[in-house]
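The structures considered in this document are given below.
What follows draws every value from the coordinates through simple rules; no lab data is involved. Just so it is clear, the model here is predicted, and its values are computed rather than measured. Cβ atoms are built from the backbone, for glycine too; each structure is taken alone.
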Structure I
Amino acid sequence: MKKFFYVTIGLLMSLSFEGVSQCSSWGTGEDSVQALQAYSLYREYYKAKDYNEALKHWRYVYKNAPAARKSPFIDGAKMIEAQIKANKENKELKSAYVDTLLSLYDRRIECHGEEGKVLGMKAAKMLKYRSKTHLMQVIGDFKKSVEIEGPKSKSQVLGNYFKAITIAVKKDSVSKEEAFDVYLTIMPLVEENLANASDKIKASYEKTRGKIEEGLKKIIADCSEAKLAFEDSYKKRPDDPKLWKAIFSIYRNLGEECTKDPIFNEVAVKLFDQDSVAIYAIVVALNASDASTAKKYFDLAIESEEDVEKKASYAMKYAKFAKDKLGSLSVARSYALKAASIRTDWGEPYLFVGDLYAGSGKACGPGTGFQSQVVVWPALDMWNKAKSVDPECSGRANKKIQSYNGFMPSKQDCFMNGITQEGQSFKVDCWINTTTTVRFAK
């Protein structure tokens, strides 16, 4: 067993250091036949997942015909990682296999190019197996990979790059300022892929964006730390769109204290002016200090958004804003109905308008009696409309209808006000100003 161990170590060391300076192909004559036979044999064993046998023949191809095909490098990495896993309790042998794996990536670059792509793969394995001893080399390889690949950088490479950075910050090997610079480099690449990639690939970048933002939270403890990190940078580089996006993303994730900061609002304005993306306008609108600015940016958000559901939700946001912040029930109704017209199968706007009507008893009368109770009729119209267009709203709509049935004007009060029968039309004045149907209290 001891002899086998030293033979294995020797073979691994030879793979890493001997006879691998030239990128030869299949060769000629007997050499070519032997290389092709070794390739064929290793592939058969590889397909059968007999990696121990496959490696015996794979070694010959790797050493003698490394430039022939890329597949031995791809297959070799998989087989060697299987050996690393199988020998995890044997530290010396595991370390030798890790050395071989890492040298395989260097050799692949030497013989097949694709330096940026392969460096990203190598750095990921170093992060996995050698982060305690070679962390700065890991970061250097990730940095070079991203510099070469740019927007073609794989989502896993970008995510692992920032993971390595967060580890380095904890170890005081990298400053927070350097970490923020890396964030500013990789996040635009993530966003570019989210904007342009296929849906399948987008899911991977979405996941990576989440991991990067989680990593950032480990570096930035709170809003005061974010301000400390970014305020000076913003003063020096007020026209840097990458910095705007970083500030917007980071401040937004840190909650209300940061989103009320003037810089956050300022970069949101700049980002909307640059990109016309609705979420930036919504932020400006919600932070606006005056009603006209709020309305302007809510309207811009609604106008610029192409997604129907988001567009309708922005109209509803302003409806609620108009009710709660401006105290304007008519404006609130107008934007709620606008939301309903944008998304015709959504009952929420009608529930909202019904609630506006039902709550207007004191606005339209003394609070009790006929003038205050007639507001229930148009409210019922809206709630019934809600459940007719959106079955998901039926439960809430029915509860409202049942609870207000007893608050409608009584038959006697209706007679006293010239109404002789149920079902006839009636114009509700006040701000509601709409025609509805008479119903007696039950």
Structure II
Amino acid sequence: MTSKIKPKKRILKTIVSFFLLVIVVAIFSVPLFLVPEELRMIAGIDHKFQLNLPVQAKIIPAKEGVLKVNNKPVTDNINISLRKPFIMESSETGTLDMYLHLFGMIPIKKMTVDIMPNIKLIPCGKTVAVRIQTDGIMVLGTGVVHGSNGEIYEPSKGILESGDLILEINEIPINTIQQLIEMINNSSEKPLKIKIKREEELIETLIQPVKSEDQRTYKLGVWVRDSTQGIGTVTYINPNTMTYGALGHGITDIDTKQLIPIRTGTIMETEITSIRKGKKGLPGELSGTIIETSDTILGNVDANTQQGIFGVLNLDQEDVLDYSCYPIGLQHEVEEGPAIIRTNISGSTIEEFTIDIQKIIRYHDNIGKGMIIKITDPRLLSQTNGIIQGMSGSPIIQNDKIIGAVTHVFVQEPSKGYGIFIENMLKREKDMENTGKIAIK
């Protein structure tokens, strides 16, 4: 009797194993890396999505009666196939959840749908000077000190690292290099209690200053920076809040390659003085003078992020409200083909130039590189050879919608570069507002 049962068990086990294998293969055949973490919509507008994924989605609306799917009101949870195009519309802002299931049963991923307000923005294109002060003193590296006794010392070696932020000395906050120098010289050769921030960790340590060979000053043997400045372009202005977004990428330290945490910052009028054309292997650059008076400070810089810098314009800049506003074009609406950018590379006149969107990289982790663009306008090519430093942030307009901003140039092919989707900049700005880093006046 035992010999009769065992073959049946083996057959049943084989069948179960086979089906488990089919399920595993099916799960891994779904290109999950192509499944976005988040979809975005604008309230009150139909949005057509075409994800072409072999899965089913269970949509859970946050509130009953505000969502339509395929033009039908949703009163309860709903299941749809993501293999086919589908249309969604929400009458209110907020979020809703989509749970993806294989065969309608096996959960594989959760997506969030972010419903943004239906606003219009001014695609600016104005070149400005940007000056920011670091939130703490940024360490660039450590070095040697030639001591008063003729010996060579490295007091900060193995204690401070490139990218550290010096926040306090002897429990006193410091914001400038001059403060740092004065506190070191006043140490009287006593060890300094230093508080630093390394990534997200706060560290307290002691460093012994060394009396230098000039017999008058003390040094820690560290290279530091407390501010930086440059030229970039304002992407958009929200006429309702006077908030702006610029650059389309963050300001990173040239030495540490890290995003600079800012304490304060301003954007100011600038006068372009020269243009260095881009060449293969050598990016071009806009050079200008910073005009800093009470009348030429345009606004503050509140946040420096991977998606750009953000802040609020001064109220006396309300003349910008005379410019035309454009609706937002989300990434699923962007098309390959012609578009325009706005920028002012000479004088104060903002001009429009033609480009070609050659590739769209939707729902990608590298949010600053959602589009590959190519400058096609002969006027701009004759002046710059393409995209040059200082043009970062130039707004991209397609089908009468603002869809993104120029971010990077291809070093080996200066006529081409990357663009960021406008929705990524707006989402980051909203995050900064929600955390209180951007204070709307």
Structure III
Amino acid sequence: MIDQTMIKKAFKLLLVCGLLQTHHVAYAELLGRIAAVVEDDVILEQELDSETAAVAQRIEAGKGQMPPEYMLRKQVLEKMIIDKLQRQLAEKAGINITEDMLNSSAADIAQRNNMTLDQFREELQRQGMSYKGFLDNMRNEIIINQLRGREIGGRIKVTDREVEHFMETQEQLGEEGIQYHIGHILIAVKEGASAAEIQKAQQKANELVKKLRAGDDFSQTAISHSEDGNALKGGDLGWRPANAIPTLFSTTATTMRTGEVADPIRSASGFHIIKMLELKNLDNHIITKTKVRHILIKTNELVDDEEAKKRLVALKARIIDGDDFAALARAHSDDKGSAIKGGSLDWMGPGDLVKPFEEAMGKLEINQISEPVQTQFGWHLIQVLDRESKDDSQEHKKNRIRDAIRKRKIEEETELWMRRLRDEAYVEIIE
């Protein structure tokens, strides 16, 4: 009987040989510079060296304990393989990011860090990263996130009943408001593994648990041995409410004390080791809502920025002299939806309005009128009528639970999807 796997493997290697020969370089010489063959593509030693050095630099900057070089290199290579498989799948699906989209995203990141784009570039260079390298990494992340959204995100639903059930359960357990900081290590078992392979993975997991309980550093152990997407972060899953902890080990995690390492937990992906790094309680969620109204002047071929500002300054002067704000809004505002209500936007909460408008509104006293404020919609005259702070804990809690349940479902599905993608792909590690 013909072994189809061996035929495919031989074909891939011939393809790589052909690829190398087209560049007029001896195959034997270049083979030593290839770290891995991934489907119809390769990962070069130079790429692996560069990425390993970058990861090592991040670990040192975070004051983490560096694992042995060969273990770090193995983890980085595995991540590069998974990333390449996802990029290949995204390319087949027609997912692409334009230079304009990329530069716009970079500008947004710079703005969130209170920098201009030039200042952001200088800061990257100061930290030893080129702007091009940053854009390449960001392009990769955006493409992969879009791919996962298409492959997984659209299938994930969270019902009101799931949210209510979780809230009821937490109330019964008395665990409302508790957050968990969890470390995670996965010893993977591929689909269709033999009993001997499963036993070997379980034995490794048991040995790691024993060493961790004896005092081995969790972060270094995760970097060295874990086989999931958080390995290079030291297995750190971050702070999570109970509903955001993966279902598989949520019951175990919510009963653990700080510093405790649980026995290995079996799943279809392999054996999971978790450590409770920290615990904390959440405070109540108080939000401030603002009752606000505005007059909008849009710019166009006939009204430029200066003209729009000039009109609003004149309207503000009329209001100060006694004219009615609502009447002027009805007569002059280009926001027809609010104009018929005298410019009223009613009560607005955090995030309801665009950032420049919200920032200007936040600086105003009750009944104070702003100077002209520019947003992407045009120029605004803003007046704050009232403010109130209230405890929004219950609604905030529901939204937080809904988001966390969705995130947990996506994580669980993503882990299985990535494991399947890796197991079914042709990968030849040459290094």
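Out of I, II, III, which one gives 6 for relative contact order in percent (Cα under 8 Å, 6 or more apart) as computed from the coordinates? Derived from I, not from the others. Among candidates I, II, III, the computation of Rg/Rh (Cα atoms, Kirkwood Rh) that gave 1.06 used structure III.
When mean count of other Cβ atoms within 10 Å over residues 186-193 is calculated for each of I, II, III, the greatest value falls to I. Can you say which of I, II, III returns -17000 when helix-only ellipticity at 222 nm (-39500 (n - 2.57) for each DSSP H run of 4 or more, over all residues; to 500) is computed? Of the options listed, only III reproduces it.
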